[in-house]
Structure P
């Protein structure tokens with residue numbers, strides 16, 4: 001019976017050591033959480049030494065107080081680091097989503113500019129001016145096509161005709177767009193803001209020119225890049241070495 005009582009006295013410190021070993025070995029937490037686990041193990045060991053009369057009460061209480069402070073500090077620091085990482089991930093997703101929208105808008109503006117000027121433009125301020133003040137040619141069908149005829153047949157019979165109109169770039173490319181295109185937008189369009197990176201507030205790095213592809217064919221190209229991204233790689237649309245207008249994000 002005396003042996004059983006002695007073993008029971010060591011039950012709590014033994015439990016502390018087991019919990020500490022579990023925290024250190026099996027939780028997969030960061031190094032600060034491991035330090036907290038080691039502190040709990042130390043607490044259990046010192047409690048056991050006190051029960052075994054190896055160290056005095058005052059020394060034990062002092063050590064336990066210090067260990068408690070260490071354990072609480074590192075456990076909180078580990079939790080806070082995980083929480084900070086979660087907050088950063090959410091911010092990164094929001095910033096990159098808005099950045100992608102800006103780059104898509106710049107791409108739309110560049111393609112409209114090419115429709116009129118047969119090239120791309122590197123000066124983003126001039127691109128904004130083009131969107132706000134210029135027009136592009138749009139071909140429209142005039143007349144009602146009967147359901148029994150194709151568009152080509154209706155044109156050949158003179159039922160409908162085609163004519164060209166000058167329409168506002170801002171209106172036709174960004175405002176009066178399809179409902180499906182509007183639903184894809186997560187942020188309202190602002191021509192004055194689209195050329196600035198949301199995270200840094202700096203203007204996107206922009207370039208445009210001509211490259212030679214296979215067969216000696218020349219292609220107009222442009223590239224717009226985030227100058228100070230929230231995380232690497234920097235979001236980019238277009239390329240100065242390949243003939244495409246894709247973004248480096250998943251589209």
Structure Q
């Protein structure tokens with residue numbers, strides 16, 4: 001049970017969440033990540049698709065060495081089966097990246113698989129929470145095997161005293177703190193506008209990691225200083241303007 005771990009040796013994967021509105025570029029980021037994984041690590045990517053939205057991006061960007069699994073049709077026990085599948089991936093030496101697209105759709109599918117067309121009950125929500133924890137545990141275990149995990153999700157607006165207060169990853173509200181706590185990296189994807197261009201150009205994409213009451217972010221590893229989106233030194237961002245930017249980010253993970 002108690003096995004000492006040499007934290008100075010071995011490679012640990014990173015567990016990342018990127019959130020943002022539909023069409024912001026999350027699937028494009030994931031497709032670039034699969035290509036970089038194949039090029040740098042010479043390993044496959046496993047993509048689990050809950051909303052049938054990422055396959056076009058994979059095809060457009062020429063993603064190779066990628067396994068795509070369609071889980072858009074909810075079934076009873078989906079969470080347990082997904083956890084078992086992820087556990088099997090953990091033992092594969094040829095996989096370097098696992099992508100979930102998207103967490104928000106996965107949570108909906110888990111609940112739909114449990115309740116079907118019936119109105120959800122408190123017990124059904126409890127079972128969804130159990131299955132979600134089971135899946136997150138296996139995703140976390142993948143990182144112990146040196147596999148990176150990228151989870152995409154939509155953004156929602158959190159409320160403060162009944163008023164819109166901040167941007168947050170879309171997932172079951174009561175479980176949000178527990179879900180975010182599982183990740184090493186949580187960032188909000190945005191597009192540069194003329195008003196906040198700074199060192200980037202309007203239309204460029206970036207992941208905002210700025211510690212700000214207006215958004216949920218975190219990062220447990222060191223990132224090199226890069227350009228800012230607003231020209232303010234206190235903003236921390238990861239530019240994802242091109243495949244080269246994604247390559248540099250991936251190098252930091254490894």
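Quick note: the coordinates plus some simple rules give every number you see, no bench work behind them. Computed from a predicted model, the values in this text were never measured in an experiment. Cβ atoms are built from the backbone, for glycine too; each structure is taken alone.
Brief remarks on what is shown
- Once relative contact order in percent (Cα under 8 Å, 6 or more apart) is computed for every structure in P, Q, the highest value turns out to be that of Q.
- If helix-only ellipticity at 222 nm (-39500 (n - 2.57) for each DSSP H run of 4 or more, over all residues; to 500) is computed and equals -17000, the structure in P, Q: P
- Which entry (P, Q) yields the derived value 33.8, 112 for Rg and Dmax of the Cα atoms in Å: P
- Calculated for structures P, Q, distance in nm of label points 7 Å out along Cα→Cβ at positions 18 and 106 is largest in P.
- With respect to distance in nm of label points 7 Å out along Cα→Cβ at positions 178 and 202, the largest value across structures P, Q is given by Q.
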